[in-house]
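So, here's a batch of structures to check.
The numbers here are math on the coordinates, done by the rules we state, and not lab data. Keep in mind that what you see is a predicted model, and the values were worked out from it rather than measured. Cβ atoms are built from the backbone, for glycine too; each structure is taken alone.
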Structure I
Amino acid sequence: MNFDSLFNERVSTLRKSLGLTQTELAKQIGVVQRQIAAYEGGESKPRDAVLLRLASALGTTPGWLASGDGQEPNLKNFIPYTSVRQVPLLTMGPFADKLEEALKSATTFHPCGIKVSDEAFALKIVGESMSGSGGFSFPTGCVVIFDPKVEPRQGSFVLYGYEDEMTFKQYFSDLFQITLKALNANYGDLVLAKGDGFLMATAVYAEINLSANLIVSQ
C-alpha cells in the first residue's frame, strides 16, 4: 500500500472526530498506544493487515486512509466500537480468486467479539444449501466469521474456492478426496479430488437474524 504525506493527519483527524483516545483506538485494532502516536506523528506506517483494521475502526477504506484515494468518509452515521474489533464484511459471490483484493477494498465492516487472526473476515451467506433441519443451520442472510489461519478438522464448516466460485459447506477429507457436504437435504454434496480447488478459510463464528427467519404458525 502506498502512503502519502497526509496519512498521519487523516488518522489523527478521524480519531478525534470519533471521540476516540489513542489508547481506545489502539485496543480496538490490536496495537499499543505508542504505535498510534507513531502513526499520527508521521514516524511509522502500518502493515496491510493493521491498516485494514485501522481503516475499519475509523469508518473509512484503507485506500482513502493511506493516500486519499476514493470517497472521503461520512462519519455522520458511523458508530465506533471502542472494545469490539471490526472485520471486513462481504457478500458471497464469484470472487474466490480475488478475495484479497475484495477485502482490501471493503467498505462495510462487522463487529467480531471473539479472538481471530489479522486475516479474519465476515461473509453474508447467500443460498439455502446450508439451511439444516436439525442441529447446525446457516440460512441465507446470516453472517459467518471466517479465519484463514484456522486449520479445518473433520466436520468443520469451511469456505472453499474453485477458480472464481466459492461455496460454504461442511468439510470432510480422506486420503484421496474432499467431500463438501450441504446441510440441506435438497442439495447434493460436492466431492473433489485432492488438489482440486482450494480452501479459503474455516468458519469460527456465526450470527443469525432470528426475526428474519421466523416461521409463523397459523
Structure II
Amino acid sequence: ELAKADGKIVVTSMGDVAASGGYYIACNSDAVLAQPNTITGSIGVFTMIPSWQEGMREHLGITFDTVKTTKFSTNITPFFDMTDEEGNRVQKYIDEFYDHFLMRVAQGRGMEKQAVHEIAQGRVWTGVKALEIGLIDQLGNLDDAIAVAVEKAGVSDYRIKEYPEVKEPLQQVIENLTGKKGNEPLAHSSTEQLLQAEFGEMYPHVKALREMMETKGVQARMPYLIKVD
C-alpha cells in the first residue's frame, strides 16, 4: 500500500503456496499472478488455545488455584478451562479479524464483501480455480509477472534488481566466519568497541559465543575458531 501510494506499480507472483497471510498481503496488488497448481486462498481466521490442566493434574500431580479480583483477571490461560464468557470474547475477536480480512480482499479485488465470504471461510484453491473465482488476475510465472509490471508501468527500458542481493559464495563464507557484512568494520558500534577493549584478544571468542547463543535451533559447529584477517 505504501508503494502504491508512492506511485509504484505492485505486481504479485505466487509460487507454490500463497495462502492465508500470503493472500492477505497479495490481494491489494495491481495484479496478482499464480501458477496453475499454486495453493492460494485460505481466507479465514482461527485460533487454538491449549488446555494443560488435565494433563498436568493426571501426569504430574500439579493443580492450580487462584484468587481473582475480577472475572477476567487471569485472562485466557492454558492452566484453567475457558468460561463461556471468555470463549465468546475470543470468538468475537476472531469474527472481527475475519471481517477485516474480507474487507481487505473485497477492496483489493473490487468485489462485494458477501461475494468474498462465499469463496472464503478458510477454503483453499488452486491457481486455476482462483482465476475462475476472481482471486487472481491471470496464470503465469515470475517472468510473466515482470512483463505485466513493465506493461502497467509503461516503460520500455528497465533493469531488474533482486532482494536480498545474492552474494558470491566466498564473500558469504567470509561473512559467516567473521560476522562482518560486506565492507562493514568489525567494530561497527560503540558496544563492539567497548567489548573489544574489555576482552582484547579474547574478543573474537566472546563474539562467537554470543552469536552461538543468539542462533536458534540445533547447531553443528567446529570445536575451534577460525580467524580471518
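Of structures I, II, which gives 0.95 when FRET efficiency 1/(1 + (r/R0)^6) of positions 92 and 108 (r between Cβ atoms, R0 = 25 Å, to 0.05) is computed from the coordinates? Answer for the origin of the read-out: I. Each of the structures I, II was assessed by mean count of other Cβ atoms within 10 Å over residues 4-11; the largest value belongs to I. helix-only ellipticity at 222 nm (-39500 (n - 2.57) for each DSSP H run of 4 or more, over all residues; to 500) computed as -6000: which structure among I, II? The correct label is I. Out of I, II, which structure matches 36, 20, 14 when semi-axes √(5λ) of the Cα gyration tensor in Å is calculated? It traces back to I. Given 15 as the derived value for relative contact order in percent (Cα under 8 Å, 6 or more apart), which of the supplied structures I, II does it correspond to? Clearly, the read-out refers to I.
Comparison across structures I, II (criterion: FRET efficiency 1/(1 + (r/R0)^6) of positions 44 and 124 (r between Cβ atoms, R0 = 25 Å, to 0.05)) gives the highest value for II.
Compute distance in nm of label points 7 Å out along Cα→Cβ at positions 20 and 52 for each of I, II and report the one that scores greatest. The partial results should precede the final answer.
Details: I: 1.7; II: 2.3.
Structure II comes out on top.
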